[in-house]
Structure I
Amino acid sequence: METILSSVRVSSHAGSWYTADRTELSSQLNTWLESCGKNVPNANSVRAIIVPHAGYRHSGLCAAHAYRLINPDKIECIFIIGPSHRLDIGNTCALTSVSEYETPFYNLKINTNVYNSLKKFSCFSVLEKSQDEAEHSVEMQLPYIAHIMKRRKDQYSIVPIVVGCLSFEKQEFFGNLLSSYMLDEKNLFVISSDFCHWGKRFRYQYYNKSDGAIWQSIEKLDHLVSGCSIFIFTLYPSQL
């Protein structure tokens, strides 16, 4: 049985984590994108990007380096995958219960065909609208996506997926489930991740002094994950 989605998720973090003013936001995004340079390597081959999800004054420029690689001309569906910060959804992933996501530019529509295909798997839970609006990891990608895709705003849709604390087995399961979609060049995957939150407030202050300064210790760990090995990615958080 197909699920009929309705209602709109409001852009709950607009006006705080990023400006709610459409003109100002467009100007900011253009400035960051232009500062990354005009030469875009292998833009036609990019199928996935990893992007931070902090407030734009902290992460906007970093995000631009990823979004500048996107060629919007052939993209029809964008999967946005982000971690759950507010809600403990357990060892699973969650889908939305709304039909559109609001941005200061225009609303992004949910791909109902993909949604209903994924919904058939009982492993997915479904977020209530209020739970969805409390989470920021997916929303922080939406203004950039809307801006990059504005020429084709009626020709693409999105699939937001919020990720819980997955076991290695569930990581493999969901990875295999979504891999068939990644094979389709009309799909783009946006992985929303800060990798870690370092500091006293997060009770997370790993620092190996033998690596040098703190930034050098972090740089060493980043080099370890640059090979995109799932085993190294699994090891990475335990070293922080």
Structure II
Amino acid sequence: MCPPTGCPTSTQTRNPSPSQPDPLVIEGGWTTRYLSGTVGELHQLSPDPEADREVWLMSPYDSALVLGSAQPDAAAASSEAGVVRRRSGGGAVLVVPDDTVWIDVVISRNDPLWDDDVNRAPLWLGQVWRAALALVGVDGGVVLDRYEPGPWGRLACFASKGPGEVLIGAAKAVGVTQRRTRNTARFQTLVYRRWDPEELAARLAIPADQVDDFREALSAAAYAVDAYRDDINAAFLSSLPR
């Protein structure tokens, strides 16, 4: 996948992707990394503490239910069917290669975009995504500035709404979570191109008498962005602050 300006020359970095060389593109101060691997491998990547602005365009090989850092293992219906854990918080998401667009963004503490307030910190990123969605024909996005957990938000990411996330109407189009250290922040973002709440419900441990309520709540929780993955990636890159 390449930006509109064409494919760059690949360069091997000291921190390659889990299974292939890591090409670099420098665009307006942003280093773009095209990373492939299993969902678990991609979640275990750590930012280079000396890096400045980076965008990680993720291409997972497999599907997986991804639990938030604070969720118990028991949140998954089965531990045998592709369950991994991310280092950032929030509820579970289902990553499916053809159905999801996964983009992570890394900034350092000395970046003007940095904000010590964890609620304000992702707001700029929400504006980037709002602009990117408009470029692929999804207008009317609203960037949320507060947390609205909802009754199922602790279990499923897209059942809640949080700062920096983009809504189309009442549905979440962009999910955002973050992991911060003293010197870096890694924002993890996910967009669904196809939303299958039934599959997510089947992968989570939900009491039998609450399954119908969960499915009803999730049915309209996400806004599926009907656009090609490469077009969404390119729109995101072109919307980044320079």
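FYI, it's all coordinate maths here, none of it is from the lab. Source: prediction; values computed, not measured. Cβ atoms are built from the backbone, for glycine too; each structure is taken alone.
Matching task: 2.1 is the computed value of distance in nm of label points 7 Å out along Cα→Cβ at positions 90 and 170. Pick the structure from I, II.
Numbers: I: 0.8; II: 2.1.
Derived from II, not from the others.
Structures I, II were compared on mean count of other Cβ atoms within 10 Å over residues 114-121, and the highest value belongs to I. In this comparison of I, II, the computed figure -5500 for helix-only ellipticity at 222 nm (-39500 (n - 2.57) for each DSSP H run of 4 or more, over all residues; to 500) is attributed to II.
Going by distance in nm of label points 7 Å out along Cα→Cβ at positions 58 and 162, which of structures I, II comes out largest?
Once distance in nm of label points 7 Å out along Cα→Cβ at positions 58 and 162 is worked out for each structure, I has the highest.
Out of I, II, which structure matches 19 when relative contact order in percent (Cα under 8 Å, 6 or more apart) is calculated? Here the read-out was taken from II.
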